[in-house]
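S.K.: Below, each structure is written out as structure tokens.
What follows is calculated from the coordinates using simple rules that are stated; it is not laboratory data. Remember, it's a predicted structure, so these values are computed and weren't measured experimentally. Cβ atoms are built from the backbone, for glycine too; each structure is taken alone.
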Structure 1
Amino acid sequence: MELKHIRSTVSKLLGLILTLYTIFAVWTVYLQPMVQVTLFFSLSFAVVFISRPILGKKDSLFSFSLDILLALIVLGIGVYVMVDYDELVYRAGMPTTLDTIVNILGVLLTFEVARRTIGSAMIIIAIIFILYGFFGQYLFPPLSHGGYDVIRVLSMLFLSENGILGVPMGVMFNFIYLFIVFGALYGSAGGTRFFIDLTRSLFAGLVGGPAKVAVVSSGLMGTISGSAVANVVTTGTFTIPMMKKVGFEPHVAGAVEAVASTGGQLMPPIMGAAAFVMADYLNVPYISIVKAAIVPAIIYYVAIFVFVHLYSMKLGIKREKPEDLRPAKEVLKDFWIFLPPLGVLIFFLVAGYTPSMVVIYTLIAVFIMSLFKKEFRLGPKKLFEGMSSAATESVSVTSACAMAGVIIAIVLLTGLGVKIGNFVLYFSKGHLYLALPFIMIASLVLGMGLPTVVCYILLAVTTAPPIIKMGVDPMAAHLFIFYFGMLSMVTPPVGMAFYAGAALAGAPTMKTGWTAWKIALAGFLLPFMFVYSPALILKGNPLEVALASISALIGATALSASVVGYFKGELSWFKRVMAFCAALFLIKPGWITDVIGLVLMILIWVAQRKKEGR
């Protein structure tokens, strides 16, 4: 039997064990929290060591044996914590020699898993933070600290609830992983086909229908998967060829899919992994995050939708032929079993149940509903494939959470978060309009090549506190950094979502990236909008919320018209500038700026009507 086949079989079995263990542990809460998280950490990393060879494609019997040894070591760490947990708690702060060895192994294995799954960017950042923990006392104030010995730093990094086994890994275990399982099983049963077929039928006869299908289906799948890249490669396999077929240029097709998939992280009811971490940091129910995010998410997708429509009109793209599409009634008749699980999900979230229990109930609903149709039935084979694939799909996020724990450990140990906060306050002189652009750039730079959740965690402990000190609503402050961490996925030069979109579309990477950035421009303005106008995150009376939402929607439309250069016909450069200015006026809160923006858009509309008449 080939090594590749052996690795695949063993990793799938480990993945199945990981999934079953996580469901059981979350359902029963039988073990101590740190023990639960450590076992999850051990099983997840064992999956990585077996499924991803140490030498990549150059696999051999020796490298396989080495990977088995690493998997056994990381599993042994989980057993050690489980067996010796009471003693570990008792001797906290006074580690034994064996504790120190476990700490060293835990940190080294975390870096090795990160090397195999998320690349060098995160590793370099984590190493810089660790070096700061060891040598920060030699820096100049205010960045310097008192200095810490090796044992103290290692203990904080691993056998601690503030490090690798801390908040990010706990959120991954309790919430994120279960939603990945849900996405995998829902997709295995046929949920992806359901979304795409339904949206195609709903947009039958509309200009640019396939691109609009990409926008809606990617948003729907993204809110389940919570991963921009996974969303691109899942729905993009269907939507990008459809867009190219009707006339979209390859780089535009890849960019539309990338931007739409990235937005799934901010689209309720599930959103991305960072939303669960945000709820934990803000100490609010998850449903509060959902409520605050709903209006900005709608505006984001309206902007993409308008871009697609205007771009299709500009190119004169024809509608899809009716004979190529299935009627919506027929789609619902064939795929109706996929609706009740979504209803269960939304009902229990709104009812205030914990996200972990909500997803378990939803998993049960998916399984029960699949029994009603033979072609979608989750039999033993589909269940096995779905549960094991969830483990392999989640390892990148799990390792990213572990590396985020490294950063958080150093930040908490050294007080770096307070120092950076003071740094921002000092250089902005307490002026919010100076602090926000600085934090935006920091979010985009830190997010390059990093998962949104890691970028968010890093910024939540460093740059969110100074914004809140300046009087910004805590929810708005955390959503601000969350948005820009998310948008780094479609911001050149490094953006994992547009990389995937370009690869699927067969388009130049950077050309796709800059196009994605332009399509997502509304997303770059939205965070500033809800910081200055909290009505957009439902902080205000209904009239304020309605007026702010309407002006923002019109502003997003004006921005898309400016980017495309089309609004009831081609726009001259002067009219494009007018549309861009109208967008800025409409986005800024206040009735005076709203009136100016509306007047500019009316002038453009009248001029284009006259031009059309001629």
Structure 2
Amino acid sequence: MKTKLILTLLLCTSLVQAQVNVDWFNFPGGVSLAMDSANNVYTANWDYNAAGDITLTKRNAAGNILWDASYSNTDNTRHEVATWVETDHDGNILVSGTIRSGFSNPVNAASVLMKFNGAGTLLWRVVYENNFDGSSTRKCLIDANNNIYVLGIGTGSNGQVTKVKKFDANGGTVWNYFDALGLGTPVTFKFTGDNNIVIIHRSVTGILNGYSKISLSGNKIWTLAGMASTSLGDAAGDAFGNTYIVNGTPSQLRKLSPNGALIWSQPNPFNGNKVEVGTDNNPVVGGYPAVNYGVVIAKYNSAGNFLWQHLDADGPGLALLALAPMRLDASNAAYIAGSTMSSMGLCKVNSDGTSAWAATTSSGYPVWFAFGTDNNVYVTGGTTARFVQVPPVITCNAPINLSVTNITGSSAKLKWTGIPNIIRYTLYYKKSTDSTWTKVNPAKSKTSWIVNNLVCNATYKWKIRTVCDTVGVNTISTFSPVQTFTTGVCRMGDQELESQNNVVIYPNPVNDITTVSFDADGASDVSILFFDAMGREVNSSILQNISEGRNEIPLDLSALKSGIYFCRISVDGSTEFIRIIKN
């Protein structure tokens, strides 16, 4: 076993934009990086010497190295190569690797998977399928039940092919999947939004990509072979079982159905070779510009329509190359790491296609990065580093220039001046004599809102505030000053409404018994109040824990005198009025 020298470097950062700081970087780098819930950082590395070991390194979020752990290989004819590191949901760390034989011309001997706990203790180690089957590993994934899936090469019925092996949390074999069609060597694999696995393959000779999808039970769902491309391809799946693949130069984005059939194909106006699917089920494509180096990121919707592209995602003058895989965060912002040859770089584009930031730090080439729960990004490659995201300072102002127009006996148009770069508005209104407000959420593009189902000849109050976007943190402005307006005089027809919860009252006109029918989201409290033409409450019903879906509520109105009444129904935070005629 070899001893490793660890050096800590002075900070050296090149900022393209001011929304990120690189607060530390140090040796060792790694072939992969994983995080736990406490933002501890795990990297895997290996020693290319006789009896060389795989070493797992743990850092805390501040970059301090807490421990190194390894299995002490004593076979001087072999050395062990780390390929990937992942953390499970119990805080344990999985490391995949390949055992190689020889030194000057090493050959793959066997595959290895090791599990360590958070203190660095080796819990178990599996060498498979035997000590010299010529297998190798590429990457591992861990599912919600802490099962481990290892991608690599293994010997199937038709020779050495792409292989996925599933282990349980104790290291026991669950199943083996072999590529029976010879799609090529494994490049990477990912979980899909519909809880399956998509695999990307590359031919050993020639310029062909292959793609396949398997279930978590190890069954083939579909395969796609022989996709000509001068560059590596990529694939990602949505929650509906569809798969998006990028392939070829010039690049094409294709959408495949759950059974692998082509739905549509769109050209990329750049050399796209990475794709991910966001929580909105829309694909994001990354890659190089058509000429020279750098990072381009573009987004399509699920119908294949182009939404936006950013042709200089890494900023002016940076021109990253040797790009690492693209990743999306929880807000669907896209990140790609790359190298300037002397330093590791990382850039971020917001979910709307605008620039967020780009930065570099020594040294070398990045290979993988992960998001911490602290909103920071951790990168490994030549070194390991933390990129600290600094939220922009945004002043959240309340809307101004409030006014009311188009006032009738049952509606009014509330207007304001819009605020840029926000999430939405929250608008409250109520009859001045009421104790509770009705709340609506106008979209950020709105500068007016029509309130319907108002009581005629009544005074109303309203106020509005802004919900601003501060990189994932909702900042809310103060309310505007309360505004007032008075609805028009009562006339026949003023109280007809457009229902938001599909509210229907029948029969109407009513003799004695009528039925209120409406939709509810479930476990709702519903109030049904009746007012006479002067706005006085004459009947009320409060219903608790209304079931989800369509509800039919019978009401006895036999005690009311003949005339015109207004029924106010509050369901799921929405209040509506319907005019009732009592015979």
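S.K.: Where is volume of the Cα convex hull per residue in Å³ largest, in which of 1, 2?
M.R.: For this comparison of volume of the Cα convex hull per residue in Å³, the top structure is 2.
S.K.: Of the structures labelled 1, 2, which one yields 0 when helix-only ellipticity at 222 nm (-39500 (n - 2.57) for each DSSP H run of 4 or more, over all residues; to 500) is computed from its coordinates?
M.R.: Numbers: 1: -24500; 2: 0.
The value was obtained from structure 2.
S.K.: For distance in nm of label points 7 Å out along Cα→Cβ at positions 138 and 362, the calculated result is 3.5, so let me know which of 1, 2 that is.
M.R.: Values: 1: 5.0; 2: 3.5.
Label of the originating structure: 2.
S.K.: Here is a further query. Hey, mean projected area of the Cα convex hull in nm², for residues 74-329 alone derived from one of 1, 2 reads 18.6; which structure? Can you show the working numbers first?
M.R.: Numbers: 1: 18.6; 2: 15.3.
The structure behind it is 1.
S.K.: Here is a further query. Taking 29, 58, 12, 0 as the value of P(r) over Cα pairs in 20 Å bins from 0, in percent, for residues 178-545 alone derived from one of the structures shown (1, 2), identify that structure.
M.R.: Numbers: 1: 29, 58, 12, 0; 2: 23, 39, 28, 10, 0.
Attributed to the structure labelled 1.
S.K.: Compare relative contact order in percent (Cα under 8 Å, 6 or more apart) across structures 1, 2 and report the one with the greatest value. Please report the intermediate quantities before stating the final value.
M.R.: Values: 1: 18; 2: 8.
The maximum falls on structure 1.
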